[in-house]
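The data blocks that follow each hold one structure.
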Structure I
């Protein structure tokens, strides 16, 4: 058995064009096109071996059930218009394999039910406030965004660090939400990205992610994340009017957000006027807070994946999962890097 969709999936995952794969494998581009598009075409054993070697998969990878690719219209890419087709295809191909990995997990574990409401009729600020109330979060800081998402049925996965220009994205597959985070970013950035993607799930889950209105969606998700991580009443209670640099740094540590995000939130709440806001942004930039987070928090990790991989009674080993999926263990470690320290 040979499924051409599996060949295309493996090719996209490595960002290879047909021409590049032909050069790497020694199989002609014409043959590759036939293999991917003709359901009756089947490579010779020699060509299968060459393709498996070039694509870093087992020969049996091509015999698995046809892949159901994640369409770009279903995923919430930041800067959609600036993300190349090659990068989108590579990221979505890896995401398809991550879904298959979680399929194995669900054979052994009962994962939390999905409890992400649809609040698309509300403003981002109102949706964030209501969701905090529904989840009984009060006005206190969220201790761990990854744990929170996992407890609500979201599958949290790490993005390959090869895609540094992709911050995060999310999608639904069979009504299950997936959030992919770039764990090479600062811990504060990851928390904001997680809240941002939650905003997409709450506000935009029924929409196609078109380039034409991507800026509006991204702005709404940012507004949601800011309100969700730094609730209005909680921030106002801290008397942060005309806050100094020291007070802003204390507040960002309290809410576990970046200094820039804290400053932006204070400005949005009219606690910093335009001049104070611009001055503080320049100061923070000069101190290096635009590109990193000096004295920041420790990155969050996954409680769910730790239990899955290292459970005392039941667990999913990387070796067995890689064999089952006809992948290398390095592929699976990519999904876990930064989320499960021992497996990173």
Structure II
């Protein structure tokens, strides 16, 4: 088990304030994608600690969710919504790459045209569920989601990546210790999530259900969400101390961890602690040979959302986070 420790320092534009004062000043923001009408709403997630995993008493708990353990998380921003097809297709089609960005940040020094682009599919990768504005992207591989983050970073000049599994659960819980951020009663789930019993067998436009207390939508259900971590069933059993920003860096393509459950899952799979490992059969029907590293053909239920650290990592850390070799 490998744990990365990512040290975050205050933003320069906030001056020499204490870290506590800085967090009071940091706000939500909307990331503009120059050349389009798209905005990515980013929600500030404060630093803190929480109990990761589920207690043995939690109904429908799985063995890979324990033992529960204390984790400390540094502050970050997370996208308010799951990434949608209309935003993701800006990366696939690359139509806005050449549009100058006059407000580009200085975190990332990569030319946007140097980032490898996804293959343009010649079949409907939504499997008939739709790609119109507001629908969450599905059937994208972990590689593809990470490449989107790299492209977005190059386009905007700010560093974006997938969340770690710990960051994801911390944000999903939003201070709660129950099975869902709203409690343990599954009769309330319809107010917050799309799942097997209410989705009509398809993902739905983002943001239609109630958000969690930190203002994040669809953390339970709709589409499951990629995280940075290799899926290791026994990972928690190896954590003997209070960890800061734990992360299981991927060393192989399968399995990676997805979180949150989907429109095609039962309520227990949408719990804050529930974990899912990716499988090669998610691209079983891939029409390309060799199988595409960009698209799944049998996993419309998996998408992603993004995070931004409070300060930029080193170029070496960026490469580790994007991990484009796998």
Structure III
């Protein structure tokens, strides 16, 4: 990885100031997730207009660390016991997500004319970088896979929170973090331990290590009653800001020149996925004791950080949403390769 130049540093300062200004404006307008949505919109629009913006990998990782750690602090012994009773529903949500991705891949191939391999990895409900890497191994068009995931995540981050805001959806989350007071000596130890968790997982090539590593370490500490410190609110705000600008800077000027038919087809598939997932979430809520809004966030085709943050903002079931998304992503990343090879084998048999 090349070392950032002075021009990169200058572009990052511009990006950071732009994100802060956008977050302040969205705060004033009382939009949902102002510290993420404002920077995301501002940096994406500015980047696509041709302005040079830059978000270092370390900044994105810092944002992921803050969100992963903050979410892990919700997993008290009581919460872990409650979540154990939801395992069948989490399994059902994982199977649904895989079926949803396969169905949307078929639709994307029909609407856009893109090859089946690219469509499969473009519509898989997983992380953009992991799906792009898996797709490259199997011959997918990596740029189109990455573009599809960027557009899908942006649509989910915008549409779901704004829909909840419009419908005045909020809850009274019975789950609260184990640590609710900031102790700076404990915070320093928490930072060290959670960062070590991310670095350890990176040695085993785990996906999304700067979310999963801190999350798992914070869960282990909290579940065993070791409450070192709460995370200061400014850390979670900057975590959202960093994730927002890292998502926004993916939208380069070239993104607009990606085949219009393909992007329009991705948008249609993503919108349908959001609606179908919302229906499945309602069905899940009806058959279980999960709050309907929590179930919709838990089964939505968004990312761990974005959907869990939405739950946190709206006082919904943060650990439930987090558990659904973490397990879904882990299973999908581990099985997407064998699943694709199995589907290609049966397709070849059917075509023979």
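FYI, it's all coordinate maths here, none of it is from the lab. Just so it is clear, the structure is predicted and the values come from calculations on it, not from any experiment.
Hey, helix-only ellipticity at 222 nm (-39500 (n - 2.57) for each DSSP H run of 4 or more, over all residues; to 500) derived from one of I, II, III reads -25000; which structure?
On the way: I: -15500; II: -4500; III: -25000.
Clearly, the read-out refers to III.
A value of 29 was derived for relative contact order in percent (Cα under 8 Å, 6 or more apart); which structure in I, II, III was it taken from?
III
Matching task: 6, 25, 35, 26, 8, 1, 0 is the computed value of P(r) over Cα pairs in 10 Å bins from 0, in percent. Pick the structure from I, II, III. Of the structures listed, the value fits III.
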